[in-house]
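What follows are several structures.
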Structure P
Amino acid sequence: MRITLTGASGFIGSRLIARLRERGHTLHLMGRRRPAELPEGVDFTVWDANSGMAPAEEALRGAEAVIHLAGEPVAQRWTAEVKERIRKSRLEGTQALVGALGGMATKPRVLVAASAIGFYGDRGEEVLTEAAKPGSGFLPEVCAGWENASLEAGKLGIRTVLLRIGIVLGPDGGALAKMVTPFRMGVGGKVGNGRQWMSWIHAEDAVGLIVHGLETQVEGPMNVTAPGAVRNEEFTAALAGALHRPALIPAPEFGLKLMFGEMATMLTSSQRVECAVARKSGYRFQFPELGGALADLFR
């Protein structure tokens, strides 16, 4: 299958390229900067999702599928300028991409588009399947708008998959890289009261579910999370154990707000997400349990 992929230089995108090539797909990448090196047989077109401009026709010509992962990183202090970049790169970038798809004589069969479990907001003990309504606040509003922009592709006859991605754990980047340092120094611990639910996924399964959405007939939202959401205190204890370090020093909520501002809500929100669509559609997780995932990542 010929696939156009945006956001290819990101933490998930770089892994996804390798997996798709292993499966025999032909790739055309889009991003803000051309990589210094491209794998043999992989094409590249410059496109900045923040610009609001449609991608060049050459990037989409002949594409049988589009995987859209591009977006401004969320894990940074949210100034007014950063929030606008987060919003614009997702909403306007997706609108520009889908608009370009609408102008194609032969359209791709499927659009697999990123979203995030930030769609749900802070939901306490509620179990969240794909049927749950969006929450309130900045991230839920951005995610809901992002998904609505992607769903316009459905009106063009393109099967559309919405990837509500959880906390992705990998050995060389992503959320785990930011968490590990204080634990290695012996100063890690739970966040806030530690009772909030964390919905995580091993990077290999995150990539696996993207490919699953691409190659099966899944349609609409799909939670990209492992079956076993855990409380923050359980997660931090497991992480400390995997690193053979203590987990004694909690990060108080007020300190997180001083350090990260509004973005601290990402760390203290509770999202107990259930991967109902993945299970029903037959996806088999490589790492369904946190202990096994961490053991693999740190072995």
Structure Q
Amino acid sequence: MYGEDETQNSVMMIDDTVGRKILDTATAIISQEGYENLTIRRVAKESGCSNSAIYQRFGDKNALAKAVAALQAKPFLIVMDETYSKDVDLFVNLDRITKKLLEKLYSLGLQAIYMQIIYHGNMEIAVNPFILRIEEYLKNAMTRGETNIINVRETAFFLTSSFLGFIQLVCTNESIDRKRAGKLLDSQNRIIYNGIGSGRGKDSLWDMLRERGVDVDKALARMKGNKDAYRNFLIEFFEDPDFEALKTEIAAGNAKSAFEYAHGLKGMAANLGLEEVRGGLGVLVEILRPGRIDGAQQAYNDVMETCRKVTVLL
């Protein structure tokens, strides 16, 4: 329904004072009362612009609504461009991008979210800038041997539609707050990304864990080769409430208590072969050992980022 050119045209409209008034007024009406209450006559009255000025710039109500949605979509494209990095793999990239998009979408009103979902649903796949960006991410991942996808564009469409469907469900369910939405997104991402990576072979999960610095073979040896048990232990470790307790103690400035939590988690990480996580916790332990708190928050953030590189696969 729109591509990069139409999005750019809508953004250029902000340099037109009259056009900007029209867009701002239409955006306010849609956000507060919904698309069904948007009319050219009402926009003209509330913006102080004439009907002819609106028709001259946008044509009709539908075109005006499209311009509003295109203008609102631009920041999400910027988030994707600024978040994606060729230095990390596909799974980490998509996890970071979806988390940031979720956060940004939650800052919008419900009607604005509806507009984005409907708008993208009516867009031609071949010109949808979101799908085209994900398609590029997938191609880069294939070049690096991270996955083997037969139809890249269809997979990009699936990823986009899955995320938008998820957004529609969580944002319309009042019982799901932002924190729970983040956990649900983690689960969806793991399922989807495991499916994408499955083209690498039946042992792709363990291969990808090894690539993230996990000593899979050493840990499996301790568990007599029981992969299901090992995977369950990994999931339990990353869901351990001690991580949240550690965060709380650091925020409160309680170095001694934080040290005890970090030291315990470090030992468990070592037993599970989580070498990079263990190393990060080791740095945190040494910061906290003498009773200092300076630098602990950043070290904790680094540990959690390392954890996310693994949890996205489980």
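We did not get these values from a lab; they are worked out from the coordinates using the rules stated. Because the structure is predicted, anything quoted here is derived from the model rather than measured. Cβ atoms are built from the backbone, for glycine too; each structure is taken alone.
With mean projected area of the Cα convex hull in nm² as the yardstick, tell me which of P, Q scores highest.
Top value of mean projected area of the Cα convex hull in nm² goes to structure Q.
Could you tell me which structure in P, Q was used to calculate helix-only ellipticity at 222 nm (-39500 (n - 2.57) for each DSSP H run of 4 or more, over all residues; to 500) as -11500?
Structure P accounts for this read-out.
The value 53 for percent of Cα pairs over 21 Å apart, for residues 80-207 alone was derived from one model only; which of P, Q is it?
P
Work out which structure the value 1.7 belongs to, where distance in nm of label points 7 Å out along Cα→Cβ at positions 120 and 144 was derived from one of P, Q.
Going through each structure in turn, the value belongs to P.
Thinking only about Kirkwood radius over Cα pairs in Å, for residues 192-239 alone, which of P, Q has the largest value?
For this comparison of Kirkwood radius over Cα pairs in Å, for residues 192-239 alone, the top structure is P.
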